[in-house]
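Below: a set of structures, written as C-alpha cells.
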Structure I
Amino acid sequence: MLKSLFSSSIRADVLSLLLNSPDEKFYVREIAKLLRKNPSGVKRELDKLEGMGIVSSEKVANLKYFKADKDSPLFSELKELIAKSLGLPGALKSLLRANDVKIAFIYGPYVDDESVATVDLLVVGSSTPALLIGLKNFEHKFQKTINCTVLDEEDYRIKKRKDASIKRILSGKRIPLLGRA
C-alpha cells in the first residue's frame, strides 16, 4: 500500500491539497489549475486515491467533486505525515493555493531561523474563513504563532510603491510560497 501511495509527485500534491483542506471539495480541473498539473494526470491519481479509500467523490450535475475522506482509517496519519514532510512552508503553500491566494510569502526572522516562535506571512488575495481556520490549525500543529497580513490586490499594488514598511519587507529576505512579489 505504501509503495502505491507515494509513487507519484502528482499524487503527493493532490494528497497535500485535499488533506490540508478536508472540508472543501474540488473538481478535477480546479485541482489541476491549483497544482499547475495536467488534468488527465490529476484525474488518474484521484481515481487511484478513491480506490484506496483515501478520497471520496460526489457527482453534482456534470461535475465530479473530490475531497479527502475523513472517515478513512488513514486520514489523520496521512495528514500528519504530509504536514511533517512538507514542513510549515509547504503546508502553508497548499492551504494558500486552495484558498485562491495570488501572492504569498514568509518574511522576518523565520526566514533565517526556523526555530523562532513567530512566522510573519504576507498574503495578497482575500481572507476566507477556511484560510483563517487552516492558519489556526497550523499554529497548533507546528507550535508557531502566525502573524498573517492580508492585502487585496489593489492595496498591495499601491502599498508596494508607496508604503515604506511594505518596501522594506519586499527588499528583505523571504520565502516565496505563491506568485511573484
Structure II
Amino acid sequence: MTHLYLVDLGPLTINGTFIVETVGFLLMLLFLSYVPLPFLGIPKPVFPWIIDIAEARQREITTKLHEAEQARQQAEARLKEADAKLVDARKTADAVIEGANRSGEQLRAELRQKAEAEHERIVESAKRDIEAERERALQSARSEVAGMVVAATEKVIGETLDERKHHELIERAIQEVASGDGRS
C-alpha cells in the first residue's frame, strides 16, 4: 500500500487530493485556452472567445458612454440655445410692451387733446347760441316795449304820432329801459 505524504502547513494541509485537483484544474485551463468547442457554438478556444466577448462588450459600453456624453453635451448646447432664445424673447416682449405703453400714452394724450378741443368748440358754440338768443330776446323786448310805448303815447297824447316822432319816442324809451332809469 502506498501512502501519500501529508505535509502539515498549519491551517492548510496538502494531501494527494489537493494535488490531483490542482493538476486537473490546470489541465482544464490549458484545454479551455487552446481547444475550440464548435459543437457548443464556441468557434475558437474558450478563454480567447470569452476575452473577445468581454472586449467587444467593453467597446460597446465605451461607445455607448461616448454617445451618451455627446448627447448630454448636445442637450446642454440646446438648453443654452433655448435659454438665449428665451432671453431674446423676453427682451422682445419687453420692447413690445414698452412700445404699446408709449403708443397708449400717445393715444391717450391725443384723445385728451381732441376732447379738450371738442369741449372748447362746444363751449364757443354755446356762447354764440346764448349771445344770439340774447340778441333775439332783446329784439323781442324792444319790439314789445316799442309797442307798449306807442300804445301808451297814443292814450296819453290822444293822437297818433308821425313816423319820425314815433321812432324818437321808441328809441328814448328803449334807452331809459336799457339804462335802468325808466321812471314809473
Kirkwood radius over Cα pairs in Å, for residues 82-129 alone, calculated, reads 11.5; among I, II the input was structure I
One of I, II was used to compute relative contact order in percent (Cα under 8 Å, 6 or more apart), and the answer was 7. Which one was it? II
Among I, II, which structure scores highest (criterion: percent of Cα pairs over 21 Å apart): II
Starting from the value 19.8: which structure in I, II was mean count of other Cβ atoms within 10 Å over residues 18-25 calculated from? I
Winner on mean projected area of the Cα convex hull in nm², for residues 42-145 alone once structures I, II are ranked, highest first: II
Quick check on the output: 9.4 is distance in nm of label points 7 Å out along Cα→Cβ at positions 74 and 138, derived from one of I, II. Which one produced it? II
Which one of I, II has helix-only ellipticity at 222 nm (-39500 (n - 2.57) for each DSSP H run of 4 or more, over all residues; to 500), as calculated from the coordinates, equal to -16000? I
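Values quoted throughout were computed directly from the atomic coordinates according to the rules given, and no laboratory measurement underlies them. Remember, it's a predicted structure, so these values are computed and weren't measured experimentally. Cβ atoms are built from the backbone, for glycine too; each structure is taken alone.
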